[in-house]
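> Take a look at the structures listed below.
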Structure 1
């Protein structure tokens, strides 16, 4: 059970179901079966992008890149001066392959050690690197100061709508072969875009969302408090 499914389980138990069974039929839909007749599919509601071949979550690029950057920075060892240096980066997609991007980053940082002048420059159209002074010495000479994702952000309701439509279509197709096994099907989204919409945005979302699906109920839960939800 992943984190999203764990949050969904908390939500389902808060609804008063007496039986909540995880993967009742194995590694096929549904993710949960409640009281023997309510089948539940669970999905993260997160920002995504179309790479031309498929629609992918932003974290599929963002997290591996962050881990690679952090590992790369650690190879430079402890501070060489009385303070460390922060490294911040901005990127957009399509991102160059790491084997092509890493040497460019490494060269800039090696040159910086020789001539430690803060900079902010594009290493390629999709990647920008910034180095600036930290207030003190940290464990490493270069310390990650985070990053900015060019595809992230946007108006919350618009992002919710776009990714709801994609998620609903994806799950509608996935459950189709199993739809007759149980009389009732719910789709539960864990909101990783707004992390809990207010009433105003919920109303706007209800007005705008118009998509066909096979679910009896669609639920969006707040990951900060899975008991807090709203339904379609």
Structure 2
């Protein structure tokens, strides 16, 4: 357990507001075909869990906040009140097909216990989904180049963010904990002043997609990693 006495970053209401507000459709393509048994780490009030359940999955949630436990109960099979700084609840090994950590790991100073427990709780061949903000997104690079660094209530410069990751450093961190790459997607956008209302939504999305594939570290506002526990994990 942690030595400090304060609540984790995830208990802060501004963190919860930002996390509840994420768009589930942005990670839709990263969710494997179901039905799956899913653990939503940092489930907040259950918005993402509800979206997952509507797709035919069985979802459990993890959150620190007692009020969120109650709110997420309607969307989850079970909700565990737990501080993810200490890892994950001590459940039966191999009990989940997918563990989702969307905009969670950047709020944790030492993610190693969480990743070790995620590896243990996944079945062999199961997936871990990690989504983190990209500090080098073009808009944030511009702010840094101008000498601007102001903590905010949400976004890349959320004052509860303790870590920042690039594609390379997150890939290395996940590999260090036994996970093998499965899929990577950068999700972002580019400003098109004077054009975005003329070219239409479909073309804008195509342009954003192409740019994120071309330079994910520049145009990706969030970086999405889907990795797997090896199918032969645990076999002698």
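> Taking percent of Cα pairs over 31 Å apart from the coordinates of each of 1, 2, which one would give 22?
Details: 1: 40; 2: 22.
Here the read-out was taken from 2.
> Tell me which structure, out of 1, 2, gives 1.00 once FRET efficiency 1/(1 + (r/R0)^6) of positions 135 and 191 (r between Cβ atoms, R0 = 35 Å, to 0.05) is calculated.
Answer for the origin of the read-out: 2.
> A value of 0.45 was computed for FRET efficiency 1/(1 + (r/R0)^6) of positions 39 and 63 (r between Cβ atoms, R0 = 30 Å, to 0.05); which of 1, 2 is the source structure?
Working through the options, I get structure 1.
> Using the calculated result 2.7 for distance in nm of label points 7 Å out along Cα→Cβ at positions 143 and 159, pick out the matching structure from 1, 2.
1
> On relative contact order in percent (Cα under 8 Å, 6 or more apart), which of the structures labelled 1, 2 is highest?
1
> Which structure, out of 1, 2, was helix-only ellipticity at 222 nm (-39500 (n - 2.57) for each DSSP H run of 4 or more, over all residues; to 500) derived from, given a value of -10500?
Only structure 1 yields this read-out.
Taken together, the values in this text are just the output of simple stated rules run on the coordinates, not laboratory data. This one's a predicted model, so the numbers in the text were calculated from it and none came from an experiment. Cβ atoms are built from the backbone, for glycine too; each structure is taken alone.
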